[in-house]
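> Listed below are the structures to be examined.
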Structure I
Amino acid sequence: MSSNDTKEVTTLMLAFDAAASACDAYLKKHPDDWFPCGFAWVVLPGRGPITTALKKNFNGHKRGNKGYPKGWHIWDPACSGTQCMEAKMAGAVAFAKVLTIAGYDCYADCRMD
């Protein structure tokens, strides 16, 4: 990690922690929810300091992929094994909120399986 991306790495660590906490909190509050089954992700700009730090320091090519038609998608930032779309979306929203507060352009999205 270079000193140039320390801010971004710290922000990403906070975002991943927030995503995991939000997803876990949802699952504890709704232990029997499994429907709808689906996916959630966060869309970042395709280029920029936060995306560069993600790719460089968080094995970014395994943590996401090039979005269509543009951007970078981080799938399941909570790293949860659940299939509950609502729980995964809670994690994605928490992740995006941390990055948005830090001044980065991003948003969470989801779809049913």
Structure II
Amino acid sequence: MNDLIAFLTARLDEKQQYAEDLLTYGLGDLSGAVSLSGQMLREVEADRKLLDLYERAKSYRDQVFARPEPRSISDEMRAVTQMMALEQVLRLRVAIYSDHPGYRQEWKP
């Protein structure tokens, strides 16, 4: 999963740079470039928030499973369910870049 996170982060950095370049240089129709750039930057921000949620869920899971026995089964289920759900969401987001040479088929949702 760490490689998937690194891959998505790199693609977001590229997309953010491209969107900022659109604002700087435009594509002829300035209103269209500004609209597209704004949409891309909001998408980058949303995906970065998903990555942050994943990291917080991973930290929570690690804390839950680091507790001495007996642990609450509801805490364990919550930790595992959060991780599974977020991993699937991130796989869906990474699938957008399935034509990139660095994309791995095992990341397929």
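> Could you tell me which structure in I, II was used to calculate relative contact order in percent (Cα under 8 Å, 6 or more apart) as 40?
I
> Can you say which of I, II returns -0.82, -0.98 when log10 I(q)/I(0) by the Debye sum over Cα atoms at q = 0.18, 0.20 Å⁻¹ is computed? Could the numbers behind the result be given before it?
Working: I: -0.82, -0.98; II: -0.91, -1.01.
So the calculation was done on I.
> Work out which structure the value -27500 belongs to, where helix-only ellipticity at 222 nm (-39500 (n - 2.57) for each DSSP H run of 4 or more, over all residues; to 500) was derived from one of I, II. It would help to have the intermediate numbers written out before the result.
Working: I: -15500; II: -27500.
It was calculated from structure II.
> A value of 0.9 was derived for distance in nm of label points 7 Å out along Cα→Cβ at positions 63 and 95; which structure in I, II was it taken from? The partial results should precede the final answer.
Details: I: 0.9; II: 3.2.
Here the read-out was taken from I.
> Supply the structure label, taken from I, II, corresponding to semi-axes √(5λ) of the Cα gyration tensor in Å, for residues 7-70 alone with the calculated value 39, 9, 5.
The structure behind it is II.
None of the figures in this text is laboratory data; all of them are computed from the coordinates on show. Predicted model only: the values in this text are computed from it and were never measured. Cβ atoms are built from the backbone, for glycine too; each structure is taken alone.
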